[in-house]
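Asks: Listed after this line are the structures, all set down as structure tokens.
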Structure P
Amino acid sequence: MYKKLFIPGPTHVRDEILQAQAAPMLGHRAKEYSNLQAEVTPKLQQLLYTQQRVYLYTSSSTGVMEGSVRQASVKRVLNTVCGDFSGRWHKMTAANGIPCDKVEVAMGQAITPEIVDEALGAGDYDAITVVMNETSTGVMNPVQEIAALVREKYPDVLILVDAVSCMAGVKIAFDAWGLDVCLAGVQKCFALPPGLTICAVSDRARERARLVQYPGYYFAYSQMDKSYEKNQTPATPAISLIQALNKQMDDILAAGLEARWARHKEMAAYVQDWARKYFALYSDERYLSLTVTNVHNTRGISVADLNKALGERGAMISNGYGDLKEKCFRIAHMGDLTMGDMTWLTAQIEDILGL
């Protein structure tokens with residue numbers, strides 16, 4: 001049975017987007033493909049409020065996270081950790097033999113500028129990794145404020161941002177905030193099938209990468225730059241996904257970016273209020289995600305049984321992640337979901353649980 005996905009990725013994909021993938025195949029070195037990439041890239045720059053380079057990687061976000069941290073540092077990296085996905089970036093950094101340290105807060109808490117200031121001040125770092133929206137806990141870290149602090153006090157530190165579960169759902173002003181790398185897979189707020197990652201990279205990050213002894217190959221900015229001006233990628237791109245992305249970006253921009261940000265805020269506020277009424281919120285109220293709500297299972301229900309019952313009604317939510325399994329459940333409100341979807345879903349949960 002078809003289930004509408006209210007999970008934090010992959011998210012529900014509209015029929016029009018699925019159909020856009022079925023357009024005739026293009027030769028990836030043909031003019032037709034170059035025209036496609038030339039169309040979509042400025043739209044992505046508009047989405048991210050940037051004039052700098054935006055790369056298209058045929059990869060999951062995890063690959064681009066690893067590739068970006070490999071090119072970020074000639075000294076030492078500070079990894080900020082507030083959950084499983086920010087922790088993953090630290091594991092990648094260490095696994096690649098890059099000198100690194102982590103500063104970690106408890107699950108449900110946020111990385112703040114004060115925490116970053118203290119940690120950066122205690123070492124000789126030239127890069128920092130931050131997850132903007134920690135999918136495992138439902139925390140949205142204050143990246144704009146963190147970046148402002150880093151740029152003012154630690155101007156040589158590159159700022160790498162995992163925006164996997166919030167890019168295209170919340171405003172990210174890449175240039176104005178002074179970010180250096182910001183990446184996201186398209187299967188979340190972009191509401192596309194998985195397999196493609198968007199990555200904005202600053203000019204100074206590209207300069208830093210040239211100083212790194214072993215930057216890798218597939219994800220290397222220098223490799224991407226060889227093809228960028230020709231509106232191509234060095235390896236075969238996910239052409240069908242990029243066709244769908246181009247269609248989705250047309251629709252996003254036609255509806256208006258401010259309207260998109262406002263819709264996500266409205267859905268988040270509704271689900272958060274609903275969670276407070278019937279359960280509780282797991283994470284720090286000051287830093288709640290605008291794209292996924294982590295509901296604290298204060299009633300001790302079986303989340304697995306709830307999801308099974310929802311599946312019979314055509315919906316799917318997420319259990320708690322990792323150690324939070326059955327202790328929490330997560331409701332995504334991202335991508336092309338609407339307020340009507342959210343009110344329908346919560347009504348189904350209320351009916352199933354007899355709330």
Structure Q
Amino acid sequence: MSSNGDLPSVSVVIPARNCAAELPGCLDAVSAQTYRGKLDVIVSVAPSADDTSSVAASAHCTRPLQVIQNPAGTTSSGLNLAIGAAAGEVIVRADAQARLPADYVERAVATLRRTGAANVGGVQRPVGQGDLSRVIAAALSSPFGGGPAVFRHGSDEGPVDTVYLGVFDAAVLASVGGFDESLVRNQDYELNWRLREQGHMVWLDPSLVVEYQPRSTWAGLARQYFEYGTWKRVVINRHPRSMRLRQLAAPALVVGLAVSAFELASGRPRGGIVPATYLGACALAAARLRQRLPSVGDHLRAAVAFTVMHLSWGTGFLIGRRRDERMPPADWAADGER
């Protein structure tokens with residue numbers, strides 16, 4: 001990346017699938033960037049059930065826009081295709097479901113150059129649209145629900161394991177081979193692991209706050225977290241030293257509840273200890289969201305969101321099967337993986 005006073009050129013890459021409704025807002029946010037250097041946009045469109053492709057092709061964007069096709073359909077393949085078509089010295093990853101603040105690129109490039117990091121990212125702020133999505137967003141904002149990952153709750157700037165989205169030095173990104181196209185989920189974490197293994201820094205800048213729209217149905221949330229757990233196990237199998245103790249909490253919970261069910265079915269009251277303790281923890285964590293969710297009904301639904309996320313993630317980790325590498329999940333985005 002250029003180290004002189006000139007601003008480096010930037011390419012914003014956006015994988016897109018089944019996001020006709022969200023993509024225009026994403027491109028509007030990219031158009032509004034205050035970055036004064038050269039900036040272009042590449043949208044990589046996967047096969048979609050809606051008119052994402054035509055929306056991308058006809059989108060109004062004040063920056064140079066290129067639309068390419070992603071026949072494989074996965075996030076990783078779409079990102080790699082877009083990166084391959086990019087000319088920028090800096091690669092900015094965006095997603096249709098995310099809204100970059102106007103100074104995002106300007107701030108991130110400045111941090112990239114100041115720190116010498118290979119990848120700079122910020123904090124994900126879930127913002128729901130719709131009644132259930134609002135509850136799920138609040139649950140994700142809780143460390144009990146979304147987990148303790150720094151890209152959800154970090155306030156201190158510095159080196160980290162992984163970040164939300166990412167602003168990359170293009171030359172360094174190319175040197176590690178880009179995203180692993182065999183991964184449907186957890187490809188961000190795996191890429192950042194390889195960057196760090198080769199001596200590069202992944203840097204959290206908490207001033208970079210990006211709004212993200214979470215799932216709006218229970219089924220969508222369960223499927224998303226089941227896939228997170230499944231693909232986290234795949235990444236840990238490939239890179240055992242990347243495992244963190246917190247990643248075993250959800251699988252341990254699933255095992256504990258299964259043992260408890262057996263104990264209760266066998267007439268042993270002690271089997272109720274684990275589920276009672278867990279439900280109590282869910283209720284307490286939901287009550288702590290009262291500033292965002294004032295009603296008791298919302299507290300109950302937040303507790304349900306916690307259980308859906310934890311049990312789906314843990315079950316996926318334990319028994320989830322790798323789907324065909326060429327077949328993407330029903331919906332995907334860079335939601336952030338623990």
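Asks: So distance in nm of label points 7 Å out along Cα→Cβ at positions 78 and 102, computed for just one structure, reads 1.7; which one of P, Q is that?
Replies: P
Asks: Given a value of 25 for relative contact order in percent (Cα under 8 Å, 6 or more apart), point me to the structure among P, Q it was derived from.
Replies: For relative contact order in percent (Cα under 8 Å, 6 or more apart), the value 25 is produced by structure P.
Asks: Of the structures labelled P, Q, which one yields 0.60 when FRET efficiency 1/(1 + (r/R0)^6) of positions 14 and 206 (r between Cβ atoms, R0 = 25 Å, to 0.05) is computed from its coordinates?
Replies: Answer by label: Q.
Asks: Matching task: 0.95 is the computed value of FRET efficiency 1/(1 + (r/R0)^6) of positions 46 and 262 (r between Cβ atoms, R0 = 30 Å, to 0.05). Pick the structure from P, Q.
Replies: Values: P: 0.95; Q: 0.10.
This value belongs to structure P.
Asks: To which of P, Q does the computed value 6.5 (distance in nm of label points 7 Å out along Cα→Cβ at positions 54 and 270) belong?
Replies: Of the options listed, only Q reproduces it.
Asks: Next up: Computing mean count of other Cβ atoms within 10 Å over residues 22-29 for each of P, Q, which one ends up highest?
Replies: Structure Q comes out on top.
Asks: Still on this structure, please answer the following. Of the structures P, Q, report the one carrying the highest value of distance in nm of label points 7 Å out along Cα→Cβ at positions 126 and 158.
Replies: Q
Every read-out reported here was derived from the displayed coordinates using simple, explicitly stated rules and does not represent laboratory data. It should be emphasised that the depicted structure is a prediction, and the values quoted were computed from it without experimental measurement. Cβ atoms are built from the backbone, for glycine too; each structure is taken alone.
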